[in-house]
Structure P
Amino acid sequence: MELIQLKEANANKIAGIETQIVGLNTEYSQAVDDSQPIIDGFDGLMARISALGELPWFPSFFIFLLFLAIETSPIIVKLLAPKGPYDLKLEDEESAVETWVMQKVLQRQKILATDTSLNEKIYGEIAEEEAVYAYKKQKAEELLRLQADTFHDLQIKSL
């Protein structure tokens, strides 16, 4: 008998606790549903910008100076540092490339000057040769004859 009463009392307690669990779960779900749009709207960069806008000017200015110092410090250190082995090696490589390019340009200019000089000599000699002159004269005369004959034939046909 006591066992049955104990089972009934425990069953009532278990039912009450389960009801509480269901109620708490629904409250939790409702709280998550209510706060989720707010969390989604203020995440990442936009939340940081909004928070920075709400700060007074002095902390905001200090944060700006901190980021400025962090971003510019490598450049300032590099400018203030003496020349090191890397800088010397870089200068050596740059001057080697510059010298090579200037050498190539000078070679091309010399080749052009030599080529121009040779062409002037060759064409000058050809211009002075009588055989070439006679050959060109003969071909020009043949061409003029053909043109005259063709013109004459066309004039006859048009009559």
Structure Q
Amino acid sequence: MRGAVAGIAGVAVMTLGEKLEQAVTGRPDSYVPARTLTALGTGRRLPGSARPPVRNHLMHWGTGAAVGALRGIWAASGLRGVRASAWHASVRLATDQTLENATGVGAPPWTWSRRDRVVDVAHKVVYSLVTGAVADRLVPLAPDRLPDGTAAGPRRR
């Protein structure tokens, strides 16, 4: 649960960053999360013109909480700090791309404009850095772990 809370904090900061970036760049809101959730839940695809805000928020915040829970597990097992958060960013990106492309809602990132790739990666990195910082603070290290993340006690072969 603490990892999910960290994920929610990461989504909050990421969303604020997205809104600031959109104010500067003029980029419109994306409803790909809502379309993905609809395809996952019903098997049908919404038209590109559909703009269901409730589903958008459910997917946006729900994915952030779920992937944040994973970061919480990592923190408990000793995978902490900026390095773990960098790895976590790749998991967040892979999660989004897997769901969006498996449902036929998204397009592979190599088909996007360079600007769209940079923007998406930057926002996901912000999410993961904030999620990681909060998880590392909220989630205690598991009792069988040393501060460096290695297992306490004798090693098994």
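Consider the structures P, Q: one of them gives -33500 for helix-only ellipticity at 222 nm (-39500 (n - 2.57) for each DSSP H run of 4 or more, over all residues; to 500) as calculated from the coordinates. Say which. So the calculation was done on P. Can you spot which of P, Q the value 32, 17, 14 was calculated from, given it is semi-axes √(5λ) of the Cα gyration tensor in Å? Of the structures listed, the value fits Q. P, Q: which one has mean count of other Cβ atoms within 10 Å over residues 58-65, as calculated, at 10.8? Clearly, the read-out refers to P.
Just so you know, all these numbers are worked out from the coordinates, no wet-lab data involved. Being a predicted model, the structure only gives us computed values, none of them experimental. Cβ atoms are built from the backbone, for glycine too; each structure is taken alone.
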